[in-house]
Structure P
Amino acid sequence: MTKSGEHVRDDVGGVERALQLVIDSRHADQAPKAAFNLGVLCEDREDFAGAERAYQLAIDSGHADQGPKAAVNLGVLREGRGDFAGAEQALQLAIDSGHADMAPMAAVNLGVLRDDQDGADRAYQSAIDSGHIDQAPKAAVNLGVLRESRGDFAGAERAYQLAIDSGHADMAPMAAINLAVLREVRGDFAGAERAYQLAIDSGHADLAPKAAVNLGVLREDQGDFAGAERAYQVVLDSGHADQAPQAAVNLGVLCHGREDFVGAESAFQLAIDSGHADMAPKAAFNLGVLCEDQGDLAGAERAYQLAIDSGHPTAASSAREVMTELRSRKSLDPARRN
C-alpha cells in the first residue's frame with residue numbers, strides 16, 4: 001500500500017513534545033499538521049496505538065489536507081496490523097473527502113485491500129475516474145490484472161489500454177506488457193507483438209528490455225528467427241543487468257539451432273562475461289554443448305567447468321554429469337589417450 005509523505009525528524013523525544021504543544025494549541029492549520037507528523041513519528045518507533053490516536057486527531061480536525069493524509073496513513077497502518085475492517089473505514093474516509101491526491105491514492109489502496117472482486121473493481125474505477133496523473137494509471141493496471149484473473153479478458157484489455165493511453169512513464173509500459181502477454185495467451189500474436197513494441201518504444205529502463213526479450217521469444221515461436229534476433233539485439237544494446245544476459249542466452253540457443261556457431265559462441269560468451277548469477281552458468285553449459293557438437297572437446301571441458309564452478313543448482317549439476325560422460329568417452333577412445 002502507498003502512504004502519504006513523512007515528516008523529517010531528529011531527537012524523537014524533543015520532537016514529540018514539541019508536536020504535542022502544537023496539537024494542544026488547537027491552531028486551525030498547525031495542530032492538524034502536528035497531529036499527522038506525530039502519527040508518523042509514533043509509527044516509526046512502533047508505537048502503533050499512539051500513531052492511531054494521532055492520526056485520528058488529524059482526521060477529526062476536518063482539515064482539508066491533513067485529515068485525508070492521516071486517513072490514508074491510518075488505513076495503511078491498520079492493514080499492516082491485520083485490522084482490515086478498520087483499514088477499509090479509514091481509506092473510505094479519505095475517498096469521501098474528495099481530496100485531489102489522497103482520495104485517488106486511498107481508492108487504489110482500497111482496491112488492493114478488498115477481497116471481494118466487485119468492491120475492488122469499484123475502488124479502482126473510482127481512482128480511474130479521478131483522472132489523477134499517477135493513481136489513475138496505476139488503478140487501470142490493477143483493474144486489468146483483476147479482470148484478467150476472473151476471466152473478463154475484454155474488460156482487462158480495456159483497462160490496460162486506459163493505462164497505455166495515459167502515457168504514464170511506468171504504468172503505460174507495464175500495461176503494454178500485461179496486454180501483450182494476455183493477447184499472446186489468447187492467440188492474438190499480431191496484437192501481442194504490437195503491445196510489446198509499445199513497451200519497447202517507451203524506452204523504460206527495465207520494462208522495455210523485458211518486453212524485447214518477450215518479443216524475441218514470441219517471434220521465435222512464430223518462426224520469425226530474423227525478427228527474434230533483432231529483438232534480442234535490442235536487449236543486448238540496452239545493457240540491462242538482468243534482461244541482457246537472458247537475451248544473450250536466448251540468442252545463443254537460437255543461433256546454435258540455425259547452425260550459426262560463431263554467433264552462438266559470441267552470444268553465450270556475452271552472457272558468461274556478464275557474471276549474471278543465473279544466466280552466466282546456463283550460458284557456460286550451453287557453450288559446452290556447442291563446443292562438444294563442433295568436436296572442440298577441450299573447449300567443451302573449459303565451458304562445462306565454468307558451469308560446475310558456479311555452483312548453479314541446475315547448470316552445475318548438468319555440466320558435471322555431461323563432463324563425467326565426456327571424460328569417460330575420452331578414456332575409452334584410444335586416439336584421445338595421452
Structure Q
Amino acid sequence: MFGKAPSLWYKPKYSFPNPLFIPISEILGLIVFIRKAIKRKVFIDLPSVGVGSLALGGAHKTTLSLTIAEKIRENKKRVGVVISGYGGKFQGTLIPQQKNTEQNLKDISDEALLYLKNNFPVSTNKNRKKGADELKSMADLVILDDFFSSLYEPWIKIISITKDSMGNGLIQPFGPLREPIISVLWSDTILLEENLKNSKYERKIRRIFPRKKDVFYFSIDAAGILHFDGEGIREISPEQIKNKKAICISAVAIPKNFEETLKKLGVRVYEHFKLKDHSKITRKILDKAEEKVKKKDADIIITTEKDFWKIIENSKNPPEILGVKIRAKLSEDFFKKIECALNE
C-alpha cells in the first residue's frame with residue numbers, strides 16, 4: 001500500500017480508540033456547522049448543479065457529476081464542469097481537443113482530464129464563481145464537482161452519501177467527514193447509495209432531512225471498457241475481460257470499491273497496486289505490472305477510467321492497458337426533478 005486513510009476511520013464508531021475522539025469530533029462538527037450558517041454564500045449566476053458530500057472521499061462525487069453531465073447533454077444542452085483542480089498545477093479553462101488544452105494535459109488534475117476526455121469544457125478554479133463565469137460563452141449549464149465544503153451556492157445542491165464515505169461518522173482528523181451529518185440541511189437533494197436502504201444512516205438522515213421526495217437512491221456500475229493496445233484506443237465489451245486474471249492499478253480514495261466492480265465483471269484480481277487518491281502512477285509501477293503479464297502471472301493490466309487517461313497522457317510508451325468506465329444508475333424521477341428545478 002502506497003498511501004491510505006487511517007484504518008480507524010473505517011472502524012465502528014464505538015470500537016476502540018474511536019470513543020475517545022467522539023467529544024472532540026462533536027465540537028469540531030459544531031464549529032463547521034456554525035461557520036456554514038453565518039458565512040456569506042457566493043451564488044453562481046449560471047444555471048448550475050453542485051454535487052458534493054460530507055466526506056473527504058469515497059462518495060462517488062465525480063462519477064455522479066459525470067453521469068449527470070452526460071444525461072443533461074443528451075437533451076441538447078451545452079454542459080461545462082467546474083472543479084478545484086486538486087492534484088494539478090494548471091488553473092484556467094480547457095476546451096476538448098484544442099491546441100492549448102493538449103499542451104497543458106500533463107499539468108491538469110486527473111479529474112479535469114477525465115472530463116476533457118469525455119468532451120466537456122472544464123474550468124479548474126478554486127474560485128468556483130470565476131470558474132463558472134469563464135464557461136458562460138460555451139455552456140448553458142455548469143456542474144460543480146465537489147462544491148459542498150466551499151461557500152458557493154449553485155442553483156441545485158446535491159449531496160451524495162455512501163456507506164464507505166461515512167466511515168466511523170467522525171469529523172477529520174478522527175474520521176473521514178468534513179461536515180457533520182446535520183449539514184445535509186443545506187442541500188436540495190440527497191443521493192443515497194442503494195446499500196444504505198433502511199440503514200442507521202438513512203434513518204438518521206431522514207430525521208434531519210424530512211423531505212422524502214427529495215431523497216433518491218443510486219448504484220454504481222461498469223459502463224464500458226477502454227482498451228489501449230499500444231497504438232490506439234477503442235472501447236470493448238466487458239464480456240471480453242471476463243475470467244481474465246488482472247494486475248490492477250488504482251489511485252482512488254477507496255480501492256476495494258474498484259476490486260468489487262472488477263469481480264462483478266468476472267475479472268480475477270491477481271495483484272492490486274493501491275495508490276493514494278490522485279497520486280501519480282510512476283513508470284516503476286507500470287513496469288512491474290507489465291513484467292508480471294509478460295511472465296504470465298496475469299493476463300491483463302486494468303485501471304479506473306480516471307487513471308487510464310492519466311497513464312496514457314503522462315507516461316512515455318505506456319503498456320497495453322484497460323480502463324473501466326464507471327457510471328451511476330439514477331432514476332428518471334431524479335432527472336425530472338433536476339430538469340424542473342433548472343427550468344423554474
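Listing for the model above:
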| read-out | value |
| --- | --- |
| Source structure (of P, Q) for percent of Cα pairs over 20 Å apart, for residues 40-207 alone, computed value 51 | Q |
| Entry that produces 2.4 once distance in nm of label points 7 Å out along Cα→Cβ at positions 80 and 104 is calculated, selected from P, Q | P |
| Identity of the structure behind 21 (criterion: relative contact order in percent (Cα under 8 Å, 6 or more apart), calculated), options P, Q | Q |
| If helix-only ellipticity at 222 nm (-39500 (n - 2.57) for each DSSP H run of 4 or more, over all residues; to 500) is computed and equals -25000, the structure in P, Q | P |
| Among P, Q, which structure scores highest (criterion: FRET efficiency 1/(1 + (r/R0)^6) of positions 96 and 144 (r between Cβ atoms, R0 = 25 Å, to 0.05)) | Q |
| Answer label among P, Q for the case where log10 I(q)/I(0) by the Debye sum over Cα atoms at q = 0.23, 0.25 Å⁻¹, for residues 192-287 alone, calculated from the coordinates, equals -1.10, -1.23 | P |
| Computed 95, 47, 32 for Cα extents along the principal axes in Å - originating structure among P, Q | P |
| Per distance in nm of label points 7 Å out along Cα→Cβ at positions 176 and 224, the highest-valued of structures P, Q | Q |
| Which of P, Q yields 17.5 [mean count of other Cβ atoms within 10 Å over residues 88-95, calculated] | Q |
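The numbers here are math on the coordinates, done by the rules we state, and not lab data. Note that this is a predicted model, so its numbers are computed, not measured. Cβ atoms are built from the backbone, for glycine too; each structure is taken alone.
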